[in-house]
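Scrolling down, you'll hit the structures one after another.
Each value in this text was obtained by applying a stated rule to the coordinates, not by laboratory testing. Since the model is a prediction, treat every value here as computed from it, not as a measurement. Cβ atoms are built from the backbone, for glycine too; each structure is taken alone.
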Structure P
Amino acid sequence: MRLRRLHGHKWQRVTELTLTTLFWLAWLYLIMPLISLLLWAVGVRLFVEEMIVRGGYEALIAEFVHYGLVILAMLVATLLWVYWNLRRYGRHEKRTQQPDPVSLAEIAAVSGLTPKETHRVWDSRKLQVRFDDNDHPLIKADRVD
C-alpha cells in the first residue's frame, strides 16, 4: 500500500510560496498609506525627522557616552567600596557568625508562656495572637492534624 504524499511536487510548493509572497507584498503595498498614516499619528514621522534627517542620532550617541561614563563611575565606586569592605572586615567577618539557637524553654520564659503552650504554638500552623492589659501574649493555636 502506497501512502499519499501530504505535500505536492516540489515545484508546486515553490509556486505556492512565490504566489503567497507576491500577494502579501501587493497587500502591503496597498495598505502602506494607511500604515504610514497610523505611524505618523503616533509620532514615527517626527522620530524620523528629528533623529535621521536632522542628525539627532549624533546627540543620542553623545548622551550614551555620558551615560556610559556615569555607569562606569558607579561601577568603580562600588568596586572600591567592596574592596575597602573586604580589606577592613574580610579577615574577621562578624556578620556570618550565627547566634546560638534558642530553646523552647527560653522562648517560654521570655514570652510568659508555659513550655507546653510554647510547644503547641511551635507545632501549629495558624495562630491568633492578642495581648492582655499587662502586654502578655494571649495565643490561640490551632493544631494541624
Structure Q
Amino acid sequence: MIDARKRAAFTLIEVTIALAILAAGLTSLLVGINAGVIFGDRDRDYSIASFLAQEIMTELERDPSSISAGFEKSGDFEDEFERFEWRIEIVPDENAQALADYAGVPFEALKATVTVTWQYRDREKSYVLEEIFFPEQITY
C-alpha cells in the first residue's frame, strides 16, 4: 500500500520539467518585449523624420522664389532632434514634363526631394518626401 504523504508530493523530475517549461515561456516573453521596444524605437524615429521632412517641405512651399531647378540645400535640426539631418534637392521632373510635351501644354514641373537621415544603431536610416511643383501658372 502507498503512503498518502508520498502521493501528495511532486517528484524531482516533475518539478524540473515544470521549471524548464516556465523558463522557456519567460524567455519567449522577454524576447517579444525586447523586439517590441526595438520596433517602437525604430517607428518613433520614422515618425519624427516624417514630421521633420514635412516641416522642411512646408518652409519650401512658403518661399516659392527658392523653388528652381538645381536648388540644393542641407542642414541639421536643433535641440532634441540634433541627430537628424536634412537635404533638399530640386530637379526637373521628367515624367511630368513628358506628359506636358505629349499634351502640348507648355509648363515646367519640378520635383522637390527632402531627405531626412539619422543613425539608428550601427546603420544610417533615411526618410524621403517628394513633391511636384509647377513654378509657372499653366495657361491655355
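The table for this structure:
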quantity	calculated
Read-out log10 I(q)/I(0) by the Debye sum over Cα atoms at q = 0.12, 0.16 Å⁻¹, for residues 57-128 alone, computed value -0.45, -0.68, structure in P, Q	Q
Structure responsible for 68, with percent of Cα pairs over 19 Å apart calculated and labels P, Q on offer	Q
Structure responsible for 2.9, with distance in nm of label points 7 Å out along Cα→Cβ at positions 41 and 113 calculated and labels P, Q on offer	Q
Comparison of P, Q by relative contact order in percent (Cα under 8 Å, 6 or more apart) - largest value held by	Q
Structure responsible for -20000, with helix-only ellipticity at 222 nm (-39500 (n - 2.57) for each DSSP H run of 4 or more, over all residues; to 500) calculated and labels P, Q on offer	P
Distance in nm of label points 7 Å out along Cα→Cβ at positions 49 and 105 derived as 3.4 - corresponding label from P, Q	Q
Given 4.5 for distance in nm of label points 7 Å out along Cα→Cβ at positions 33 and 65, calculated: source structure among P, Q	P
Value 0.55, calculated as FRET efficiency 1/(1 + (r/R0)^6) of positions 73 and 89 (r between Cβ atoms, R0 = 25 Å, to 0.05), assigned to which of P, Q	P
